[in-house]
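The following blocks contain the structures, represented as structure tokens.
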Structure P
Amino acid sequence: MAANEHKNLTDINRHNPKGFENATNDTVLSKNTGTSPTATDGNLVWQGKSFMGVTNYKIQGYTDAGTTNYAYGEDIADNKSPFQMDVDYGSSTVAGGTITPSNVLRIGQSQIVVETAAVSSISGWITSNLGNSITVAICKATPTENDATAIVPIVIDEITVVGLSSNNKLIRVNETTITTTALAAGDIIFAMVKEETAGSAIFMNLTIQTTTF
């Protein structure tokens, strides 16, 4: 019986993986996203090689004085640093405000998503000269061509840290549990920052890593 086990068959007698005959050329066998907490219940799929791998999006920014409302980055046309985050969002929650598509596009450190993907991690560092609680919201906006209607951004993830009362002391960010993972090609991702008690000078340097699917 052992000689008939699949692992002992010669090449000519081994069958191809499930779905091989109907899979298009230049694809590899993968497992798609499931719904289980253990992330083990996905189904086998044949995926194009061009969709494999990761993409990193870098977002840097600072604010001279944090506010209790969220603030986002300066317009690239303004005579300020493209990394400066002092535009008042008008709300302390992302769901409580809106932003026009053109303003999202012109945020100095915003990034354009190049492919359908899922956010897998957010990593980097934050500093603050005070000891206040700081929240950074990584958001996405999905503009519609030829439509100027204001957008309510979607929170990809909110990261809360407590300042170390020195911009020489770094606070580590290593998020792998993401609130909203799905991204579409053409989405614009950007950061907003707020403080529990206003006044800190805050600096951040973060990388958002995505996997394609």
Structure Q
Amino acid sequence: MMRNLNSINILIIAFAVNLYLIIILSPIQLDPGMFMDAGAMSVLNMILILMVWILCLLHFINSPGQRLHWFCWLYIVQIYLLREADFHRGFFEEHVTRPEFYIMAQIPLWQKMIGGSIMLGFFAASAYAFLRNVRHFLLALVKREPWAISFVLWSAFLLSSQICDKTFSYESTNWKVRSIEEMLEVTAAFYAVSAISLFSFKQWSNRNNKIPTVESNKK
């Protein structure tokens, strides 16, 4: 049952590839504004990440024994969401996730301290989530569980979008070239939703298919 759900991962990548081809090769005159920071693709990206945050919140509420674990994931996804929303522009000149923020002389020390505390919490939450989940994740990956594959694909597309942004996409004057980074980010967000949704489905299935114990049968 669970392995059959890997078709979801295939469907997402098939959809993404076809959409890339339409954007880059089609003669249809698409609006370049769709791929700007405040464009439709950027908004879609934030909506998808918000969906991930809400699902993590549901786990936090419904898992009393794992509150710290899910709080860390909530914090990680919150930073992910705020970064995509360029939340920093309302408060700082540079994003707190970038090394330049801590080097620039014109940024006041108090801002660097606030930014540093935010990122310290992010790194601490990430370290805790990694150490707690790495063994379970690797075992799931060996078994080719859909949620683990989705997580790998999310990481790959998100990393590709950052490489694209730092190399040819950012300075290009061709909007179709610049749209590639945005599409990679949106595809990554789709896989983030897929990963948490498939993981949640697995948890729900395990609870409902739990074999009754001898004590429960006596009752």
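P, Q: which one has FRET efficiency 1/(1 + (r/R0)^6) of positions 44 and 132 (r between Cβ atoms, R0 = 25 Å, to 0.05), as calculated, at 0.20?
The structure behind it is Q.
Going by mean projected area of the Cα convex hull in nm², which of structures P, Q comes out largest?
P
When mean count of other Cβ atoms within 10 Å over residues 140-147 is computed for each of P, Q, which one produces 13.1?
Label of the originating structure: P.
Of the structures labelled P, Q, one was used to calculate helix-only ellipticity at 222 nm (-39500 (n - 2.57) for each DSSP H run of 4 or more, over all residues; to 500), giving -24500. Name it.
Source structure: Q.
Which structure, out of P, Q, was semi-axes √(5λ) of the Cα gyration tensor in Å, for residues 76-123 alone calculated from, if the result is 21, 17, 12?
Matching structure: P.
Read the figures in this text as sums done on the coordinates, not as results from a lab. Computed from a predicted structure; not experimentally measured. Cβ atoms are built from the backbone, for glycine too; each structure is taken alone.
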